[in-house]
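I've put the structures underneath this note.
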Structure I
Amino acid sequence: MAAKQVIGIDLGTTNSAVAVWQDGKAQLIANKYGARLTPSVVGLDDAGHLLIGQPAHTRLTTHPHLTQASFKRYMGSEAALRLGTQTFRAEELSAILLRQLKEDAESWLGQSITDAVITVPAYFNDVQRRAVKNAGKLAGLNVLRLLNEPTAASLAFGLLENREQKYLTFDLGGGTFDVSVIDMFEGVVEVRASSGDVQLGGDDFSEAICQWMLNQQPELKAALPAVKPILLEQAERLKLALSNLPEASAELIWQDRRWCWSMNEEQLDHCCQTLIARLQQPVMQALHDARFSLQELDHVLLVGGATRMPLVRQAVARLFGRFPRHDLHPDEAVALGAGVQAGMVMEDAAVEEIILTDVMPFSLGVETAKESYGRLEEGFFLPLIERNTWLPVSKSKTVSTVADNQTCVLLKIYQGEGRRVKDNVYLGEMNIEVPPRKAGEVSLDIRFTYTLDGLLEIECQHNESPNASRMVIEKVPGQMSQELIEQSLQKLNDLKRHPRDRQENRDLLLRGSRLFEVLLGEERAWIDNVMSVFEQALASQDERRIADVRQKVYEALSQFDERGSK
């Protein structure tokens, strides 16, 4: 029996893509517009119908109040993002996008899909990763694995150039920056260390250019925020133009007045200096944690759309003392790697020899107290699992009570690198009852176990008890509760979708397209006319007309047998 089909999804800040493992290789799936990249934009048209991808992207500047982009940056937060009069969480908007990618894959494959691998920035914390899983759930997907984006790109690169090598994946996308150090040998793709910045990407370079434009024409500041979406669009155009030209210009017509800008490479470099400087620290951190030197690297691999900028490539070349490689399409590499991982999950024979190891991007630990100047001070972070430890992992440490006759210990769990817990991400807590003894007489063994699927289990047992208390971290601040998930499912189902996007209409359009492919001559022309009538009915968005025409088209297509002959 064939393995159940699994798809790989790159849920990007700027663009998203879906891939599948077929015929011994990862293949990108084109969306209904024939493009392999789907803009990560969700919006509503003037009638309240849902717009996803390119149709929504075209309205970003003209209808900013009805459009949302770059919502990936808010994953795991309680930020309220508006579409008209409605508000959405980032998980909900991501779910709308994921649902579209799922449907595109189903149309392309000709079968229903439930299982997926979804990529995430390597530096996403536990809360953000769970938010991605919830988005998948809202989209009707069973998320089998979350795969770090630079690891996904490394998988795609590893298959392209299958030999022993050490390389660094430099992944600068629209909203996030990730670095992974990879050691590849004997079919093993071993991630030695990861680092990054989840608030640094191509969007920030566009914002820096936008601020430069405002500084050049300060009178426009009075028109904010109305003019901001148009300025950002012009800033994006300047950024793209300067990827190919030494100088570029932009103009804006606002309130019957023309505003003009001219920007060269030197000016771009100056206004983005701070952002370029931020790229260095994660690189050096990853190399330090991997215990690699710059000289030990065989390659530096560029991934992510923002690495097209000459300014970024020059910065990377200066940092590493060599020219980076960009063998893979920067916008497609992560999705292709997700497709490879999908093949591995399906246990396809073509990738059964590949072994992938990944690491924990953040440290995990508990809050402890320390004696300072004769008094007890709380709020210190005690790591149990250090960052860049290979997964899966299970580690333990022993702590003791700090007060006489203490009857309970409140174990607070955090994720991060700060010495104080206030600088880290709170994940949860558990209350452990202990017998009243003198301070230090009761010891507790704490064990953290972290799986490849991102589940953290905590066990705690004190020295006078044969039983351990256990807890799996599932609900944390900022994360959607099960009740909220159910409410969101209903809200997403109630959103108006254009008739052409409804499953019964999509199926009939697909059926007509397939018949057109197999028929010839007059029969093919007849099918073309029938489908044109149906498409015109869909465009009218008149439900009664659509239902009537759909029935007639269904009956017409049913006249053909499986071979497509009348």
Structure II
Amino acid sequence: MRWTLKPAPDKEKIEKLAQDLQVDSTIANVLFQRNIETFEDAKNFFRPSLDAIHDPFLMKDMDAAVARIETAIANNENILVYGDYDVDGTTSVSLVASYLKTITPNIATYIPDRYAEGYGVSYLGIDFAHDNDFSLIIALDCGIKAIEKVSYASEKNIDFIICDHHKPGPEIPKAVAVLNAKREDCTYPFDELCGCGVGFKLIQALGVSRDQTIEDFVPYLDLVATAIAADIVPMNGENRVLAYYGLQVINQNPRNGIKAIIHQTKKTVLTITDVVFIIAPRINAAGRIKHGNYAVELLTEMDFDSAVEFAASIEIFNADRKELDKRITNEALIQIIDNKEEERFSSVVFQEDWHKGVIGIVASRLIEKYYRPTLVFTKSGDKLAASARSIKGFDVYNALEECSEFIEQFGGHKYAAGLTLLPENYQNFKNKFEAVVERTIDKKLLTPEITIDAAIDLSEITPKFFRIIQQMAPFGPMNMKPTFTSTCVRDNGYGKQVGADKTHLKLTVFQGENQKTYNAIGFNLGAKMALVNDEFDIVYALDENEWNGRKTVQLLLKDLK
């Protein structure tokens, strides 16, 4: 691991902020690093307000989108709400469809089959719309590159409204409206909404003529918060406000589907991390193992007992997903070793029987072992399909653009993308991708980096200090949980490796003459037990541990040396 201490902001400014807020200078320093520089900034950060939600009509094409939907409602047209099969797509569809059903009964939903249709808008989906007399399709979390598909629909007298957040290509589809804050000609003040966030702006805009205020839309924010967490979009600006209120809905009055998932886990209060690791994988498992429709049915179910039954089925899909992901990861690791590819700058692996639903997870697992840009391919019809994942600081989308001569289709973000190619192009693509990564990557990026907010003494960790850190949640990109380093700490002699295969580290640490001890847990750091025999330095975040009804602060170790 590379330990990088963030540069400390101007000392006088920090002292002033600390004084204004009545907090210590470490807290002021952490806030400054999040661009919170004044009392007003801090107030907006610690007390997110629904007033900070932007006017949806600031988004280009929003007026056209709303006008077309209103016409469809007035004319009793059938509207098909179409979305991708991942968490962002299925929550978007659930959100927009459940709102539209409060206005008109002529609403149906469509999630493409991961295997038969693949990612995004499909010809099969458009044919389904045509055969069933739908004259308007609202595409969510996809569609920004569906140039030919939108033309095909238009020949069949089907209009499109696209709500997407993926990077647009050089041409925008000729739809009735294309809502995407990443469009170069869109001046919407925040361009990091997820797909469900764009869907939320659409229903918010539809509510204006119905005299609905932002408060009327708060019940939908459990879906938006789930999508924000799962899609790993920046946790600042409008996203942070939506996630903050969405978490409150999840914890106080969630829709039946989310309540049913929580009901199975026996959790009482969920953080954004719980949403990422408990709710999102279960919603995702439906599209990965069976069909994304299951997730939409779960998330729109009005009867709690039925939702519990859906959640139980999805729990089985999730268990199957875990098994598959473990097996395929092992096969991929063996392939890398057998092909003597441990020293490359990228990992590109392929096996035709790998389950398409888990290759994205497998790519992330491979990065845990070989920290470098990674693609995992499987057979999909007569083509090969891959999930690409990247490492901090390297834009995999740009790298794929450089290999486009060998690719049939691709789309995504800086750190995650999907693509298809013809089998005969696989080896050429693999060679080219490796060459592009080797040429363009800053070699230091190949060592994982821990960015540290501040160096502190353990004695600074008081109940008040911890309470303020907790109030900085929800955490995510651009507002990560603060990370600290403390030097020359010792273990009290009872440190040990824990876990079934001794992979984790459990320590009780103290520093200098101060004999106050702090419990520390280091997941997957068991191999570093040898460093614990004398003074050592640690990097950690702060966490709350609950044992026998008693809550204590513990250090969540990220590394030690």
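To which of I, II does the computed value 19, 53, 26, 2 (P(r) over Cα pairs in 20 Å bins from 0, in percent) belong? The correct label is II. Looking across I, II, the calculation of mean count of other Cβ atoms within 10 Å over residues 254-261 that yields 24.0 traces back to II. Source structure of the calculated read-out (FRET efficiency 1/(1 + (r/R0)^6) of positions 22 and 390 (r between Cβ atoms, R0 = 35 Å, to 0.05), 0.70) within I, II: I. Which structure, out of I, II, was Cα extents along the principal axes in Å, for residues 350-525 alone calculated from, if the result is 66, 34, 29? Considering all the candidates, the number was obtained from II. When distance in nm of label points 7 Å out along Cα→Cβ at positions 54 and 110 is calculated for each of structures I, II, structure II gives the greatest result. Thinking of I, II, which structure, once distance in nm of label points 7 Å out along Cα→Cβ at positions 294 and 518 is computed, gives back 6.1? It must be structure I, since only it matches.
The value 20, 38, 32, 10, 0 for P(r) over Cα pairs in 10 Å bins from 0, in percent, for residues 102-165 alone was derived from one model only; which of I, II is it? Going through each structure in turn, the value belongs to I.
The numbers here are math on the coordinates, done by the rules we state, and not lab data. Keep in mind that what you see is a predicted model, and the values were worked out from it rather than measured. Cβ atoms are built from the backbone, for glycine too; each structure is taken alone.
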